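What follows are several structures.
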Structure I
Amino acid sequence: MTLITKRFLLVDDDPLNNYITKRTLEISLGEVHITDFTNPEDGLEFIKSEPIHNPTDGKTTLFLDINMPLLSGWEFLEAFDLLDASIKEQYNIYILSSSVDHYDINLAKVNPFVLDFIEKPLNQAMIVKIFG
């Protein structure tokens, strides 16, 4: 039996939050593969380069910030929507944001790509909720 390494993609303009998220995932889940971007456009380019970065042995979990200066999380999702279905189906997307604006939370709930809205910082209880 082959053990599948959980893969994560972090898109957040705050390097400190990316570090905290990485450490929380590593401590909670053990062996993980994490790629992070502080520039959302670079994150999109990485996703577009599929399937090079995303083998077919499981989905990649994408933690996406909303409030970023170059490209907001909402704009990122609009660009993501334009990608080929074979790429989109490789991702489980969670909004990971410090926003407590009900508008953002509701927008995340109705977005077909977003599985949940998580308030920063990511913690072990939320990881257990997501991954069991």
Structure II
Amino acid sequence: MCRLFVNADAELWQTRLKSVRMRGFSTSIRLENLYWRILEEIAQRDGMTLSQLLDRLHEELLEDRKNVENFSSFLRVCCGRYLMLQLSGDIPRDFATPVRSLDANRILEREARRFAADAGSGSNKSRISVTG
């Protein structure tokens, strides 16, 4: 089992620091290359540059939460959720469908029902469910 992960391309877990402009200010974000690849994919799907996607995520996070404590961690979770939601079918694997065109409320409701069903069935709560 571990060989599948250990023998993957080492470049995937190497970190890269990128400078971006958010809210008119330059800042740097350090993430592993795997996460940069996923964020690039999300940006391309929605017809944005990586910088535009990061700026938009940061702005919407500030609007909703009023505070951004650890933006790098938030971005890693966004990437994981993007992949989980693709596996569950909530985000089509067809890259022609922009993420912004999806009904976020319906997706969040379905996801909440899946997590509630997992918790109610006595399944291991740490397991990430991707079933539709």
Name the one structure among I, II that distance in nm of label points 7 Å out along Cα→Cβ at positions 14 and 94 of 1.6 was derived from. I
Of the structures I, II, the one that 2, 9, 15, 20, 20, 17, 12, 5, 1, 0 was derived from, the read-out being P(r) over Cα pairs in 5 Å bins from 0, in percent: II
Mean count of other Cβ atoms within 10 Å over residues 70-77: greatest across I, II for structure I
Ranking I, II by volume of the Cα convex hull per residue in Å³, for residues 30-85 alone, the structure that comes out highest: I
When FRET efficiency 1/(1 + (r/R0)^6) of positions 46 and 102 (r between Cβ atoms, R0 = 35 Å, to 0.05) is compared over structures I, II, which one is greatest? II
Starting from the value 18: which structure in I, II was relative contact order in percent (Cα under 8 Å, 6 or more apart) calculated from? II
Match the computed value -16500 of helix-only ellipticity at 222 nm (-39500 (n - 2.57) for each DSSP H run of 4 or more, over all residues; to 500) to one of the structures I, II, and report its label. II
Comparing distance in nm of label points 7 Å out along Cα→Cβ at positions 22 and 118 across structures I, II, which is largest? II
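Just so you know, all these numbers are worked out from the coordinates, no wet-lab data involved. Here the structure is a predicted model, which means the values were calculated and not measured. Cβ atoms are built from the backbone, for glycine too; each structure is taken alone.
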